Structure P
Amino acid sequence: MHERQAMPALTVAAIGVVFGDIGTSPLYALKEIFNGHHPIPVTPDNILGVLSLVFWAIMIMVTIKYVLIIMRADNRGEGGSLALLSLVIENAKGNPRLTWVISLLGIFAAALFYGDSMITPAISVLSAVEGLEIITPDLKPYVVPITLVILSGLFFIQKHGTGAVGMLFGPVMVCWFAILGVLGAIEIAQHPSVLVALSPLYAIDFVVAHPRLSFLALGSVILAVTGGEALYTDMGHFGRPPIRLAWFGFVMPALVLNYFGQGALLLNEPAAIQSPFFHLGPSWALIPMVVLATLATVIASQAVISGAFSVARQAVQMGLLPRMQIIHTSGREEGQIYVPFTNWTLYLAVVALVVGFQNSSNLAAAYGIAVTTTMLIDTILVAFVMVLLWKWNLMVVALVVGSLLVVDIAFFSANIIKIPEGGWFPIAMALVSFTVLTTWRRGRRLLLDEMARQTFPLIDFLGTIGDVYRIHGTSIFMTSSKEGVPSALLHNLKHNQVLHERVVLLTVQTANTPFVNDLDRIYLHRLDQGFIRVIVRYGFMENPDVPAALEQCARFGETFDMMETTFYVARETVIPRIPGRDIAPWRARLFALMSKNATSATDFFKIPTNRVVELGTQLVL
């Protein structure tokens, strides 16, 4: 009953957050197809053929692929490339080579998301503000400055949280989609013949009659489905039912009506191709539409920025990025976070894009490649889910995935030709992100191997400390390994020659699930000589809180008074080794730099700073 009552509110909220990106595509999709870098002649046959391509792209790429198939592949309710990666890895543990390939694919998909999240705010807000040019061409010089002011304001308010503003997201986007549908329906009512393009025969005829033109058109048709992957990424925030209800009951009909309305307008008035979206409404509504479009694009940008924060947190928890500052901006909503480094990196990239590309048409060339590559990887990953988790018949998997791959590859191929025109940017950003993610992952693995080689077996150690002087209180040694003696403990014993009465060896681990139940969070094992081994597990969507975890040890009979507890943390200094090691010298130096600038374990694990002793150690990589 409670879920039924919450459904309307969740559905409205989902409309505000999940569909912002795909909901602002009507601003520039048809305009780019007929008036972009590879323009299609504005003839009745071409208009109907393109509309049919757009409609069936939405049906296949979004409705069938994401809404009906991929959204079933949730990782304990969470979606997105990294959640899908964890799900597949969890079910492919017996095959190291397969796990390695899957890991690289998932990491690259996450890297592509950062390239996509840089372009979305730039192209969305820029395309909305360009409506000023329709009001009067004299305003054209002010488009870029106004866009920069709006985007700067958006990124600068992130540190204050978006809870209050977020309450407006749903109603504003409901209004946006309603107006999209109404404007399209009015135009269709005047030219109902445009509805024949709902038949796939028009798309097929267009492709057969104009193979080269249709191939070029696919590079821009993809703009109509950008943001479709967000339905899966944001699934954890709202759940499947509200997203599906919003899509089938409201968002998809509004989008289809608007695209076909623009098509009907072009059939009657080809000159409107300058901006078919803004020409849909009456002239008196132009200024309100520019304002509403700007609000909608800001909301779409906000959703992408918030998604980038979530991906950054997941990457940190999964060992793909160093520890970084993560600030909670709401005391009630656990998912509302702010990651300063990610925020300002995105901001600089978005400003560079707006200044460098100047208009939405130029940016459109850069947009499709990241989306098509992400969608292609998602199809491959979900194929493994079908086989490993769902246990589908291999013939069925081959038929379903093969069909989806044909469509994915067609769109991907059409966007490859746009690399010289701007498509290089998201690819370059993705490669940089991929290099950073894999370097940190590889470096941490080598670092842990090096620490394991230097460690002292715990059983042997406990047999040698019988005559060591013990002092009152508890010492907690943070260690990344659940085996052996932490280097910080050895350093402390060497220099101070004393041990506390109770010594806790504490390891924080990240599970392959978004969240970990409190009953499964703590593993506690009592050893000899007052030593205790504690393992604390968190999901990749959770933020570690060591003091809070220690309070849960009370159910095992162990309580901790922070005033009588001292935390010992090792601060590793990584020294790049000469060539010949398992990692390239430049990557070793990059890893050392990242390690040096990582947020301290004290801050990341929320340990009271006045109860911490840091002990330095050098490790050669």
Structure Q
Amino acid sequence: MAKVLIIDDDRLCQKLVGKIFVNAGHETLIARSASEAWDRLYEHGIVDMIVLDNQLEQEWGWQFLRTLRQHSTYTGLPVIVYTGHTERDSIVRYFELGVQSVNMKPYLSEVLLTEFTKAIASNWTSHIIEPTEVICERLNHTPAQYSSLLATADSTITEKLHLARTRMAVSSTTQIFAALTSIEQQCRSVGLIAIEAVTAKIRHNISDGNLIEAYEGLRIVDSFVGIIRQRMLQMLQMNGAVAQGGLTIDKRLTTPEEEAPATCFSGAYAREIIDKPLWRFGPQLRQAIPHPLTTVPELAELSKRMTEVAPFTTLVESLDLLSSIPSQSVESALQYSWDTPGFTKHYAFILQRVTGTQVSLETKISLQRAMEQQGLIKVVLIAMLLRMANKLPPETTLNLRPLCVQTFTTTLISFELGRLLKLKNSFMLPAAGLAHDSGRWLFSYGKPALFGLALALAADGKLTLEQAEAVLFGQNHHQVGQMLLADLGQSELLQDTALNYQDPAAVTNPDNIIIVTVTHLSNLLAIASGSGNAKNAAALIERLRQPHYPAWALLQSRGVALPFEVPELVETLQKIALTSHWIAHQLLSHSL
């Protein structure tokens, strides 16, 4: 998927051109003016081609293009121009400014796509940043190591840019030059070879007292930050966190034909086994039940019994495995994955669909290569989830598949989010994702009829699920999850996650705040990715996109540096969530 910037003040033209490229599988950015175009470029760093209208609202297209060509980053960026004018001087001016072509309106799909193919073939970014494969080979780095370098460069350059701008206001030349040196080092470390000319010009302008030009030079460095972030997204795709193309889930995987309709894990469970829609009587039923239908001691006894049966024994094995990952050798991790029934078949299929490349994992050597590419934790994590899927009870009153998809998706997102945020104990994040919903697992497996009733009570939104659980059980699934994990001998961290993942601000142990907050975010992203209601999913994502959403402040208060601005970060996480949701379904499928 490539990226095209469309600069046209006509909304109909924007939609027309955008549809042509989107239908071809590419991403489009829209700008109605030169100033909006610069905002898009500084935000995204690199686009593959610009489609430029000759006549904008308050300016000519060539005026924007002249400024673009003075920008050292974009001297080679392919631009095609569309015009309704045939004046020779206008056309000559565009060619003097280095456009790829000048075309007469109307926009035609065959012309646009032909010009796009030429633009891609030009490899115009080669003078700005080295290709990923080249720099990894030169530095003898794995993609995961290079991804870590990119994250470090992003945070350091952003910090030094802020310092340089602050010091420029008080004319502290020594500190500005020191910040520029640090920026140069970070850019060189990730292959941004165009940095030297830019910083040299900034230094020259500062020495001459030309601060306006110096500030403009810092804006160019802003575009380099955008380039680094785009490369980080590219690395996420290479590591299988974001699929290269669209993924679709077979409907047979969401509602297996062999299961009775009455066993769906939702409010439909209750609706389909009684004659009248129970959820309409939720408030009255709540009043009619003066006491819970089970007691806390009964739940405690149930929790202890569940520690000895699957899927809870499998959960413990998986949590123990994740805790031991830091001390695991590559050989033991490789053997664990190799010995997982069906793993190579499932994982080869997942890699092929997510990365777009055909992969054979028929030998241990080929699996080891995949582990080097994807990372030890990622491969072991998927093998572990597949083992859990294989050991799910074959027959249960409630269909556990939707709950399992939600848990697996949260687990995968937690890992990827930890990797994106460069968190040190990243191996504990999937453990928290796996354990966070233990209470719902206990209710679903140990008390399915009552839990189906709780789901029905909460179906109309007048009661939350937690309130409905409290009516019927006396405790909600957060409290029961903490109790179950304690009975399973799990750490305070995981117990804290189960109890507080919906409200990480309630965590009292400061050491647990980051992991509980990441689990909170991952759980919401998993809900959005699996929601059958597009409106509800969009509203949930919009909440997360707000920079003032409390979870982001909690992370930053614990010293976590966000790699992107919050809206951009959530956009990336949404892609990760959709890919993770698809992988979760595949791991639960035995029909490959």
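Details
- Origin of the value 20, where relative contact order in percent (Cα under 8 Å, 6 or more apart) was derived from one of P, Q: P
- For distance in nm of label points 7 Å out along Cα→Cβ at positions 340 and 372 computed as 4.0, the structure of P, Q it came from: P
- At a computed 51, 24, 23 (semi-axes √(5λ) of the Cα gyration tensor in Å), which of P, Q: P
Each value in this text was obtained by applying a stated rule to the coordinates, not by laboratory testing. Keep in mind it's a predicted model, so treat the numbers as computed, not measured. Cβ atoms are built from the backbone, for glycine too; each structure is taken alone.
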